[in-house]
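Got some structures for you, see below.
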Structure 1
Amino acid sequence: MHYHLKPGGVTKIIQSQIESLQKQGDYEIRLLCGECRDPETYEKMGVELIIDEALNYADFKEKDENAISKNIQNVKEVAEKLLEKDRIIHFHNLNLGKNPYWMIAINELVGQGFLVINHIHDFSEDRKENQDFINRIVEKHAGLDVKQVMYPGADNYHIATLTRHDYERVKQNGTSEKQIHYLPNPISQKEVIPASSNETRDQVYADLGLDNNKGLVTYPVRGIRRKNIGEFILLAHMFGNRANFVITLPPENPAEKKQYDRWKQFCDEKQIPVTFEAGQKTDFINLITSSDFCITTSIREGFGMVFLEPWMMSTPVMGRNLKNITKDLVKEGISFPGLYNFIRVPVKGDLVDFAELKFEQQKKVINQIIEDKMLANIIFVSNSHLKKMFQPVTQNILSENQDIIKNKFSIASYGARLEKLYRAITG
């Protein structure tokens, strides 16, 4: 179950789960969502697809008490109609606060003995607006204990986390370890794709109008706020003489698009050579395999697929280290020689990590660097680790990382892990 099947991280994982389970055995899979643009994809996968608008995101602004009561009742009725007690209910991001009415309905079913897995990709606790919505609907309106609804202590309620960091976080909420399961994401890329030929690289450069005398650095993401686009633009300014900097996709969310468009306009005004929407102008795989490296400046990830996928396309990953993500990957044996923990920049006489600054402050710092070359030198001296990003990664590291990813993060190994989880919770 998920609110929608739009292109994105959760949808990709759902598709991987279906594929991996079908490799394990003859499972009967029913897929429930509020919206799906391409039902044919799932029909071809041989699953029963049920689209019900009750699963769509709920209206955050709804204040009418009668309307809220009707929503709670409606979702409960839909849940009773669609969900069966002899099936495992595997709900993605149940507690994110996108539709708290489902939290109430599922909580009731848990009380009736239904078997539930809440697969956490993101936490409402990290999103004030979402948590406020949950508190208003669950506590103030329905009169329920929010913590008990979010983390019930029932043996038939289980939580799957993407990282060990998230595992510990759920454990600290008082949830028993018997209920928590570490379930790292798989990658869909089954085999290694070699680096692109000179002809392919030339085509990518031509498609994007890039300077052939420079390298290529790609940020393979949608440009939403938590991806910290300002830092990517700072690096594009600092190292623009060495490499072309491109970002693949714009945000889909209109609220996110506003800031993204302001960054685009800023780069245009200041003549910072960043190519936006590169993924819409050339073939994505050719773009990655033509890149010297992929970069990430993100400040928050659920699982951090960007730390794994490019290696399978023969492209190293450099950029900002997210220890809560990379710690698990390093433990599995993956090497990240070009990650950094901070970029210190001068602000009011102090050195501050650039990622901690808000949009206007980031813009101001980049402006000051453009105008004052001495300031640029201070940043280079204060962040000598940034030079590591441009040191070539050995073939040995590349091959070792690819082998580990194939063995430990493949669809096949994911299916075995998922089946083991299902068997464990069904007794």
Structure 2
Amino acid sequence: MRRTQHRCRSLVTGSLVASIFLLGSGLPSAQAQPEPPSGFTALFNGEDLTGWRGIPQVDPRKLRAMSPDERAAFVESHRAEFEEHWSVENGELVNDGEGPYATTDEEYGDIELHIEYKTVPKADSGIYLRGNPQVQIWDPTAKGRASELGARKGSGGLWNNSPGAPGKDPLVLADRPFGEWNALRIVQVGEITTVWLNDKLVVDHARMENFWDRQSPLWPKGPIQLQTHGGEIRWRNIFVREIPVDEANGYLAERDTQAFQPVFDGKTWAGWGGPLENYEITPEGTIRCQPGKGGTIYTKSEHADFVVRFEFKLPPGGNNGLAIRYPGEGNAAYDGMCELQVLDDTAEKHQELDPRQFHGSAYGMVAAHKGFLRPVGTWNLEQVTVKGSGIQVELNGTLILDADLSTVTDYLDGMPHPGKDRTSGHFGFAGHNDPVEFRNVTIKALP
């Protein structure tokens, strides 16, 4: 496929682990090594190509399917071409517009990335995050060869998102004139991506789509890649910082903060019903199911179409659930619209479950994508959107379930779910004997 389909630009910030391959030294530089901001690590040392390798545009799933020896041989086969088209001049990483993409040896997940670039007329480039295109860099002038593709709107957008999707086009034109350096700052948690170009917000908490498989989420980790595309581009001050959990959850919760209303005050059971004696409010202000107990506790208020956002923490093997449009009695999974699983599906004892029982799944009806939970004992942030018969689950910034329950006809163990077509009900937690914790529970009503 032509690279005109993959345009990106981005900002790297995070810590760099020891490089696996040393790829040539480039030209010697008299410049001092770059000084990263506090908490950041330099991905480019200003002297040589240490920490980088050359990989052409390739579906990351193809690379992951290779054995370690096959992957090493694949990288080695592009070494000479990489060193031919990439060099270091005056402390700058330079590409002549050809060759494989400069790719970090290390893989990154939730990051803040800072990067500066300078390019030439009619050039086209970008930054791949987690091996996925891309934060776009191109010529925004009328003479740019990609002007008909949206280049006149400027750089910084998630150009490979679907037409009309948030983030595809930058919010403002922020490019500086040719000959000047541009500065990118990129924050990505899960799929949720924000980009500043030259201190102007150009992408605001937009979901980066998985270009390689639109039906699947963006994978949790992958390399940062600097794209080559038909014209010289120079890079410098490439810094990355891995974002810690609490900061990541705060970033995700920045969206629509005024529209969400708390439904748990952290101190009392005001506004809640059900077998509250089976749960406890901890000194830290969290809801915790007591070991060996359970049942469904729920908000006294009912909800039709809504978004609920909360944090949860699982013990090893922990099991709980979200009661959606619960009638106030009966089994949340069958009598309510559904029970959304809250489960440590990394535990050995759960590996033989039906996929419709893993975390985030509409229990017994629709399977969620697996592999996006944080380590056991760590706080996760989840956001659930219920609208009509549709339900979406976003876990730590990644969309893991997008289902229309009205279309479900195949059920786990052949057991139908008579409540799945309910149009309103209570929201709650369906405990299953494990001390799963919840906090910061907020709900936004939808029109």
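Miscellaneous remarks
- For mean count of other Cβ atoms within 10 Å over residues 282-289 computed as 16.1, the structure of 1, 2 it came from: 2
- Among 1, 2, structure where helix-only ellipticity at 222 nm (-39500 (n - 2.57) for each DSSP H run of 4 or more, over all residues; to 500) as derived comes to -13000: 1
A short reminder: the numbers here are calculations on the coordinates, not readings from a lab. Everything numeric here is computed off the predicted structure, so don't read it as measured data. Cβ atoms are built from the backbone, for glycine too; each structure is taken alone.
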